[in-house]
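Asks: Pasting the structures in now, so scroll down.
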Structure I
């Protein structure tokens, strides 16, 4: 009997943490989303009123929320493929070399992922500065006759600027995942392909990429979830502006919950975002199973 109970003792800490920091908060947020909870309600529960689905009705008619959905979809559609493409490409290129230089390059590409976002924002704010005398990017563009661009002040380019920054920060972790997976591909497969006359590109296309399908699947899911919760870059760099052109769903939830003191309204938005993340994950799982 003791041997049968032993596995439960091993998984108990993980289950307890999952319940405390994931399941219970989601259930509490679900309850709050049907109320008008605010700071006053936290101090005195009698001030909390039950609203039913009113928060959901209002948020689905909120123009700022609808715009944040459009912005988030823009981030996901363009950001996710770029992160995966660059991460995979860099991992393959680094894996081709065996010297200490290539090992050092892993550190170089990984370092942005662990760098403080505030420090990163200061550097990129100078790079994106609209002035040709200060902004490095506009200085470079000025040498080829392209006028100064308002990277963070223009509604047309602000989202692109944040995508550039987020892709630069997101490459490192995924690159390490792909690098670890590349180490598990048998060298004999490449040697057999070389004997058959396969070029390096053919080896990558017919051997490397198919062997990385499970790693690619994992990276795709985690990257999509991360970009659906896109928050740090717009919060630090643009604060959602100009004219809410960079406001993401996560930033919208933060504004209403912690700045506007509308916990119930923000909880409704967070539940909608949670549902979208679950649906996106289930879709990925179904596509993967169908491909297998």
Structure II
């Protein structure tokens, strides 16, 4: 391939890029890179080809091309080539490459080998459930994975599942003056075995609802009162939203994540802890 031909293909690739025709753009870039893998501009081409496959959710190709992009990027300077490789390597479960990618980006991980299960603190993830988009809290296990700590109301999603999320925040949540990023989900990494249940509870005071939630959390389960759930438009969801904690007394539905027999036991325990004002009925599984 002559340089003039390469220049033409590069122009066509970025025309396709501007039109968000990711497969065409990536294919043209790869044609050029097959002949000019180390040209002065090749680091950008490798990165963009890998990024196009990330947009396509073709993780095997994003991983393959991302390795080439990262090999040509400066280490320790927050280069996005390392971040995207970290995501793709995580999804491929190549933990050695993922660890190397995060180190190349400039992130210090705890010493160790294999799967990364560290504590990166709380954040939020916008679950993508086939049209429904629900923001849930996660406990971040690594720069791109988190365990869901809410009981999702979206069908088919569960408390305790592990998701892979993107690296660019799409919104913020402010709680007690502290900001938390909201990331978009890329895929479900590890399913949860805990079923989702729904129950009607009577609570004399908001503190009674808090006591129910705490009881389930202490046992490694989840409880989500309907009064804590808020509907937001897309604009508000992707902006900075100051969230007030809203848990109300009275009668309401509560979503639970626990085996049914355990849920019954804990509900009875909760109701029996107070002489009056607490009760429950109508426990049922949620599809």
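All of the numbers you see were taken from the coordinates with simple rules; none came from a lab. Owing to the predicted nature of the structure, the values given are computational and were not obtained by experimental measurement. Cβ atoms are built from the backbone, for glycine too; each structure is taken alone.
Asks: Compute distance in nm of label points 7 Å out along Cα→Cβ at positions 65 and 129 for each of I, II and report the one that scores greatest.
Replies: The structure with the largest value is I.
Asks: While we're looking at this one, here's another question. Given a value of -0.48, -0.87, -1.09 for log10 I(q)/I(0) by the Debye sum over Cα atoms at q = 0.12, 0.16, 0.18 Å⁻¹, for residues 137-248 alone, calculated from one of I, II, which structure does it belong to?
Replies: II
Asks: Taking 12 as the value of relative contact order in percent (Cα under 8 Å, 6 or more apart) derived from one of the structures shown (I, II), identify that structure.
Replies: II
Asks: Follow-up question, since we're still on this one. For structures I, II, calculate distance in nm of label points 7 Å out along Cα→Cβ at positions 97 and 265 and state which one comes out highest.
Replies: Largest one: structure I.
Asks: Hey, another quick one. Can you say which of I, II returns 85, 40, 36 when Cα extents along the principal axes in Å is computed?
Replies: II
Asks: One of I, II was used to compute helix-only ellipticity at 222 nm (-39500 (n - 2.57) for each DSSP H run of 4 or more, over all residues; to 500), and the result was -12000. Which label is that?
Replies: Of the structures listed, the value fits II.
Asks: Matching task: 104 is the computed value of volume of the Cα convex hull per residue in Å³, for residues 49-152 alone. Pick the structure from I, II.
Replies: Structure of origin is II.
Asks: Give the label, chosen from I, II, of the structure having the highest value of distance in nm of label points 7 Å out along Cα→Cβ at positions 17 and 273.
Replies: When distance in nm of label points 7 Å out along Cα→Cβ at positions 17 and 273 is computed for each of I, II, structure II gives the biggest number.
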